[in-house]
Structure formats: structure tokens, C-alpha cells
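No value in this document is a laboratory result; all are computed from the given coordinates. Note that the structure is a prediction, hence the values are computed from the model and not measured. Cβ atoms are built from the backbone, for glycine too; each structure is taken alone.
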Structure I
Amino acid sequence: MSERGDLRLGGYTAAVDARLAQWQEAAFGRRLWEKDHTLWSPEPIPELTNRLGWLDLPDTMTAEVQRLSRFARDVAQEGFRDAVVLGMGGSSLAPEVYSRTFGAAFGHPAVTVLDSTHPDAVRALARRLDPEKSLFVVSSKSGTTTEMHSFFYFFWEQLARVPERGKHFVAVTDPGTPLQTLARERGFREVFNAPEDVGGRYSALTPFGLVPAALLGVDTGKLLARGRGMAESCHGTVAAADNPGLRLGAALGELARAGRDKVTFVTSHSVETFPEWIEQLIAESTGKTILAGGEHRGIVPVAGEPLGPPEAYGDDRFFAALLLQGDDTAAIEKRLEALESAGHPVGRFKLSDRYDLGAEMFRWEVATAAAGAVLEVNPFDQPDVQLAKTLANEAMKQAAAGTLKTGGGAVDAADAKALGAAVAGWLGGARAGDYLGLHAYLPPRPETTAALNGLQAGLHARTRLAVTVGYGPRFLHSTGQLHKGGTDRCRFLQIVDQPTEDLAVPETSYTFGTLIGAQAEGDRQALEQRGRTVLRVQLGHDDAKGLAAVQQAVEGAR
């Protein structure tokens, strides 16, 4: 791994070097490690003064390695075939990356992440699992997350006939939360407490990420050692110009302020899921109102777009390539060189092996915190996430009372004429420098993901704009902050369907269908309250057919 990274910024180099010189003069690096809140705010505001514990994780979490290894060994020896993470956002994204990057070692359970409340998704997972051979990792920092509780209640009932079913559940949460109380009351086999001074999106190297990693058979000590190596390179004693985290942070911040605010990720195939974790880190940290008030800023992470030639892009991009040694990257490098020659800033970050994820996670955390200082925002809060939750809760109450109307002006995908006109109107208002977001409240399936990626590519080809994709409600806990609190240069396509069959949530009065419907409605209302343009499309019962109709409407738009 090149700790320094290879940043080729062209005409933006001078601004980044000036920022680094300024930080050197102001002792930014030393003050960061001293957890000095004045780097972002003159006042010691909440979720700033108590959210810098991630700096110490490569050292402090090393003390947990032996326990994690023993726990994972016991689970493997007891014959568990599947481990399922029940969580959202910071509780689920790092486990997803570890699972899809490392896979399960011989004799260890496969790790699956459930972060969809769609009844079809929950039912499909339940049908695949053997309850007696399944372990559930119930994860929530606050211990109060609606999705987490819904998943838990469902699978707790699924294991009703399994002896000592509590032994099939593990909790990961902050100390003293309602989840910890629930775990004690129901006899969970173990509770792992995470540090209270680490926010969810910075928690990949806490038990939220390390417990699932250990279950997979990942050497968590080695992962932390790579993080520690990067931490030493990013330490406050290192000159700002030589600090890999500060260099990247200065680049992210200065490029965004110059209009290059769309960080477009390119990966080799072995680490293709890594940007899904970085996406939350950047979007939720930077997409908000500046501390001085008034102006909305944000860095827009773009993952999954196929890498095109220079003429496919406007002048709002920064390309960040994450490349694993041993992967075939010749075609990627050729495209990157063409982009660089055309004046686009390009960063290359090369991993020597998969364990370098630990180092890169730490680099991007430092960089995101530093970029927040450039943008003059608090990178550790998420003030606009609650609005969608509040509106979703209101929608749940209306559903219980039988008064919920979730149409929201939805266009029927089966009505080709109406859909074509709606898509054309939605696209017609887009301007250069905007970004488009696809919000899919659909059950995540490989074929659906492929169709959404095709739609993403089609929209980009049609508009040359950056296009992001997210499954709901998953993205509400990641990019949702950016969508509502960041730049208003955006418009969104919300895609909903009609579940094949609803599914009750045990120990509650609602269903998964009601929950995901309310979450979609709450998100739509929150976006529109913030002045965002939202087009909602109803696919009906056939997602594949409906998505094909949307793609056709995009291709036919004038």
C-alpha cells in the first residue's frame, strides 16, 4: 500500500498545498489528535466534543482481539452455518464490506446483512436460513432503532422452537442501551459494547465491524495493525504535507469548494463494495449547513457508475480509484490516464492485500474529518436525518388509524405515456453540476441491483450528470443526510413497489409492508419540505418489468 496515495490534482494542486501549509502553521494535525473541537467550531457543541474516539481505535480495540477470536472460534465449533447482522447504516455497512471482500474462511459461517425492511426481503432470508444453524448479530449504537427491533422480533419468533434460542443472538451496542437490557432479559449469548465516543459511520474498527469480521474468520488483529500503521502515518507529529489523511482531506475539501464536489469511486473487482462504506462516511459527514449558518454544502460520493471517457463528464468530478494488487487494472488505468490528461483530478489508492482495508478506512476517516474543516461543517453530527424518521413515525400512526395516503403523486410504471412525460419533466429541470439520486424501496436482489445499475448508467449517459443509487431504507442512514442537508443541486427518483405478500412484525401492531411504506412516504415528504424535486414511480408487483419501463422512459426522454 502507498500510504501517501497518488493524488494528481492538476490545476488544483496549488490550493491543496496552500491548505496544507496553513494547517501546518496552525498545528492542525497535533490539535486533531488532541481532539480539539475548535478545528470545526469555536463552541464545544454536542456530537463534536464526544465523537473523536475513533482516532484511538487501532490501539484500544487490540485489547479485544483475544475475546473476538475466542467468540468466533466457539461459534464455528458449534456448527453455525450463517450469521446475520440485523442493523442499519453504521451497524451494517462495514460488516457488508468485510463479508463481500473477505468471504467466510473454512469452517466459519457466512455473514449476511439484513438492512431492508421490505417484506419480500425479510421473507426470502428467513426461508433460506436453518434456524438451528443461524446466529443473529443484533446491532444498534443507540439500541432503539426501529428497523433493528423489527428484525429482532421477527427472527426471535422464527426460533421459537429452538432450545435456548437466546444463545442464537448476540448484541452489539453502546453501554447501557435498551438493546443491552433486552439482551440480558432474553438470555443472549453475548453482548459486545462499543465505545460511546465513536459515531456510527466511524465505527468500522469497533465491535460493530469487528464482531462480524471475526465471525467470518478474518484476523481482526491484523486488520487493526494495518489501521495502526495508517494512524501512525497520520499522527499529529507528522508534517501536514506528508500526512496521508490530511492530504486527502485537503484535496476533498478544496476540490469541493472549487465545484469538484462529486467524488466518483473506481475500484478493482476485489474491493468493489468498499465505496458503499465510504459513501456513508462522506455523505453523512459533509452534507449539511455550514456552522456559520445559511449555506448548504456537501461532497457527493458516487459509486457504481461505469467509468467512461473524459467527454462523459462535466467539470464537477474528482475520481478516486481503489485498486487491489493482483487484480487486473489495465483497463481502469487507461481510463484514469485519459481523465487525468483531460484535466480531471484523479487519486489512486493501492491496497497490497485485503487487510489494507483497515488502513484505508482510517485514512478516509481522517480525510473526511479534515474536509469538514475546509467546508466549515461539523463532520460528526447528522441533523437532517431525524426529519425523515419523524415523518415516517407520523405515517406509521396514520397507517394504524387507517388514514395513511402513500400515493404521493406516484406515476404508474405500466402507464407508458404518463411515465414518459413524468420522466421527461423530471429530467428537464436538471442543470450541469446537479446530481440525480435513485431511491429504490425494493427488495435487494442481484437482478434488481443490475437493473438499477443499468438505469444509473442510462441516466448518466442521457444527462452527463452524477447519478447515485441507494436501497431504502438503508440509504436513509447514510446518504440521507446529504440529500436533505447538503447542496440543493439535486433531484430524486423514488421507486416503490407492491410487496408480493405482507409480513407481520411480532410483538408490535404493524407489518413490514407498513414500515417500508411509511419510510418511503416520510422520506418523500422530508425531501419536498427541503425543496427537493422528487418523482415517485410505482412498479406494482413486477419489479423487473417496472424497472424496464423506467429505463425505456429514460431512453425516450427528450
Structure II
Amino acid sequence: METEKYLATLRHSCSHVMAQAVKEIWPEAKLSIGPSIEDGFYYDFDKKEPFTDEDLKRIEEQMRLIIARNESFLKEEFIKEEAAGLFTKLEEPYKVELISRIPDEKVSIYKTGESFIDLCRGPHIESTGKIKAFKLLSVAGAYWHGIETNPMLQRIYGTCFQTPEELDEYLKNIEEAKKRDHRKIGPQLGFFDIYQEEAGSGLVFYHPKGAILRKIIEDYEKEEHLKRGYQMVITPHIMQAELWKTSGHYDYYKENMYTFQIENKEFVLKPMNCPGHILIYKSKTRSYRELPLRFFELGTVYRHEKAGVLHGLLRVRGFTQDDAHIFCTPEQLRDEIKAIIDLVFDTMKVFGFFDVGIELSTRPEKYIGSEADWQSATEALKGVLEERGLAYDINEGDGAFYGPKIDIKLKDALKRSWQCATIQCDFALPKRFGLVYVDSDGNQKQPIMLHRVILGSLERFCGALLEHYNGQLPLWLSPAQVIVIPIKDAQENYAQKVKKALLDNFIRSELDSRNESLDKRIREAELSKVPYCLILGQREEKTETVSVRKKGEGDKGSKKLEEFIKEIKEEVEKKGGVL
């Protein structure tokens, strides 16, 4: 934890040095903000001419000069009016606006070198000379405050590590990530596409292989949830706006909702599944004997995301969540949270993810419910994490508007984090909808509601899987598990017989009997990342065997068809992911 804090401070300090370098080269450039982020830092600038790749190299050289000078980070405090006057004199309008938004009477300013100053809360490292390994990565556009009507700024992204070795590893992973980009390999392998011009942005079309992958994931999840005491439900895609006004989404989330009129009534294309599950809970009188009540739905939702944030499968406008809502008594709350965490870790291991990061997000500025309920909900989540001995970070003010949450982010083969599981503890919506159960004493009491997803968005999870495995999915997840290749036309009938035997044993198989050379068909099977190829010649037909080739391992020799089927079924049964 201390290492992570120092790394964030180091990266923020490097961002500060980058801003100083930009001002030394282009004094007319205006400064905006420059925080550290998960894998590095960025700084936003207002500059007339766009930054080029050559400019990034020039900025890096200037940063190295500043680092070589080993300039101290000196902190001073100013009364807000004095600080605003200082930055007005320096013609830094974005800093002046930021100062006006700070509620405190005083603000802090950091100085490096002879004249560079920056409005900053800090902290920073002792001096610029402590920066040993950094790299500027790219330039992107960013609206001031993320609002499209505000000025477009230029955002320079960079990264910084404590050692050159760590930086080199990170840069290698960036190059590897480009090769694994699901937006590239997904369409190449026939999993999905997004027909932006014809159908619209952020809407996913699953091709046959992608649809099979989705089915495998969904079937696994349904089986696991039923085994763990969940009940399947299905709710409509559209519901009246009044429902979302009661839930609070209409007030707190409307900019992300699609609304429309039907017979003079306003409807919403659902962005969440929770109000529908609440209505099912309310459909009859509930007894304490029924609780905990766990409703599970693979629910497709729609959110009005801005075009600029859409990104392959990772950020879309229509997606399916493995969504569940648990209604329980206060006494059952912690055990339910523990059970969800167990389900998360069990599921991640099955799909081949063994490392996670955890965040506890607390009450935001805009929220519903009482402070006492928020405190109870936060303590319940925090208590379970500490009881389980799970390390976590506090993400202040990033909870849902109705309750605090635990976010569990899986880490892939390149050590990147992917947001998947979320557990939200909610006292507010049960109160707003008047949810009750009859307790053992005959009195009506209010249940507590847990909102949770395990994989989260199935679209995002499919994207994570493709990048984690570089398209080479484990056997149990692979849409096509076997390609059958007859050497000559004379083996066509035997190949059809082999394929039928595989399909009869629920082994997903394809037949490639094209009029192409054997080498070409084997090579294309390798490129399609199918785990097994069965080569069938005259000898195999006579002996009723198959010649087996395994992806990445080559020729595995001949086997009786029955033996191969038995082995592959055993391998599928084990599930799990192997990189």
C-alpha cells in the first residue's frame, strides 16, 4: 500500500515536471490539471498548435534537464484571493477558475526552479532528481471539465516508475497490448463487430463464434447461481419513467438514460435492472422465512454514453449484466456479502484470472438516504473485507448515489486492471419503494438490498478474455474446439463421420474440406486459434484413428477416435484457464 502511494506521488510529481517543461518551451501554453492515474499521469494544456510526436521528444529532453537540475518541490500556502491574483497575473485562467471552486480559505502552491509555480494540493516528492524512469506516451483531446461546450484541451499522457527495469516491462506490455487489442482480434477471429455507420456506435453484433462464447459464459453463470440459491428472473427492457423517479435514477442518472413517449406517457429504456427486481419482490407479502431472497438476471441494459468514450466491447451503449439483487435481514447482511465475494473469486479462477485489486467506494456528494444508513452500509462492506484479510483502497466519494460499494478489478496477463465485480449495499431504495417483510414477531420490517454483478458487463468481460488470452481461449471456452481436416476427397466420408461423433459428444467441431493444400488448411487453423486439428488420411480411415495436432504444441500422434473424445471431454470438464 505504501509503495502504491509513493508511486502515485512520484507520477504526480512527474506530471508537474512535464508541465514545467512545456511552459519552458512554450510560455504561451495555458496550464489546466495534471493528476496521477492508475498507470501513469496526464496533464491538460491549452495550446493553439497541436502537440506532435516530435514535440513529445522535445518535452522529454527538457524534462531530463529539469530532473538533472534536481530542483526541490517547494510548497507555499496562499489565501485564495492572493493565489487568484497571482495566477491572473500569470495569465493562467484555468488555475483561477480552479481556485474559485476550492471551498477552503487557503490553497497550496508548489514551486520548482526559478519561476515555475503550479496550483496543487500535493504531495510531491522531495526533488525532481528522484525521478529515474519516465516516458511520454500519447496526446489526446479532452474537454475542460469533460463538458463538450467547454474548450478542447490537449492531454499529454505519460508514465513513470521507480526503476528503468519497471518502465521497460511496462512499455513492452503496452506493445503487447496493441497486438492483443480485442477491437482487432475480435473481428479477425469472427467473434463480433460494431457496424457504426449502418446501425450506430456502441452497439455490438455477435457473430456465430461470439454468440457461442456468450452462451458458454451464460450457461456457466446460470448453473453456478442456481447452485448457490439464486432464482432466475427476467424483466422488461422498457418501463415507465415514474418507476425511475421513485428509484432516484431519473434525478441522478437521467443524462445517461434513453427516454421516449408512448400514449402520452414517458418510458425509459432500462439502464439498470434493480427497479424490475424490486417490483418482483413487492409482488406479494414476504416473510422473514423467505429471506435472503436472491434474484438473478442476465439483463440487457442501455446507457446513453457519449461517442468520445465508446471503446470496442469495453464501453458500449447496450450491454448485458450478470445482475442480481439480494433482499436480506440486517442479521444476514455480512454472510451474504461474504458469499458474493466467494462467488467472485471462484468465478475468476475458473476463467483464468488469479490476481485482483479491491476498492471500497464511499458516499458521493449527491446521494439519497440517511447518513446513519450510509455508515451502517459502509461498515458492513468494510467489516467483511477486513474479516477476510483482503487488502483494499478507499475510493472517497465514488459510491453509487444509493449506497457504498466494493469494486473488484481483475488483473490480466499484462497486469492491467479490468472492472468486473461490484457489490453495493443499499438501505435507501428499499425505503423509497416501501419494501417490507413480516418478521418472526409479526411486525413489518425493512429489508436491506444488495446490488451485485460478478463478471459485470458481459461485453466488457468478453473483451477482457480475448485480450488476456490473446484470442487463444482455453478449450472449454473456445467456440470451435476441433477442426477436422481430410487430406484428400477420398476421406470426406470418414471426416463427416468423425465430425458427427464429436458433435454427438458435445464437442464443438468444424470441417475444412476445401480444395486447398493440407499445409494451407493447417496453417489457417493455427491462425484461427482452434485448440485441436484432426488430420485424416487413408491410414487413419483404415484404422479408425485420428492424427492429432494441438495448437502451440504441434503433432501429438495418432489416437483412436474414442480415446481422443474421452481425453478432450475430461479436459473440458476441468475448465479453468491456462495461458
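Which one of I, II has FRET efficiency 1/(1 + (r/R0)^6) of positions 254 and 342 (r between Cβ atoms, R0 = 35 Å, to 0.05), as calculated from the coordinates, equal to 0.95?
Value 0.95 for FRET efficiency 1/(1 + (r/R0)^6) of positions 254 and 342 (r between Cβ atoms, R0 = 35 Å, to 0.05) corresponds to I out of I, II.
Looking just at FRET efficiency 1/(1 + (r/R0)^6) of positions 278 and 534 (r between Cβ atoms, R0 = 25 Å, to 0.05), which of the labels I, II belongs to the structure with the highest value?
I
Compare relative contact order in percent (Cα under 8 Å, 6 or more apart) across structures I, II and report the one with the greatest value.
Largest one: structure I.
Looking at Cα Rg over 2.2 N^0.38 Å, point out which structure of I, II has the largest value.
With respect to Cα Rg over 2.2 N^0.38 Å, the highest-scoring structure among I, II is II.
Where does the value -11500 come from, among I, II, when helix-only ellipticity at 222 nm (-39500 (n - 2.57) for each DSSP H run of 4 or more, over all residues; to 500) is the thing being computed?
II
Check the numbers for volume of the Cα convex hull per residue in Å³, for residues 422-541 alone across I, II and tell me which is largest.
Largest calculated value belongs to II.
One of I, II was used to compute distance in nm of label points 7 Å out along Cα→Cβ at positions 238 and 262, and the answer was 0.4. Which one was it?
Derived from the structure labelled II.
When you work out Kirkwood radius over Cα pairs in Å, for residues 222-509 alone for each of the structures I, II, which one comes out largest?
II
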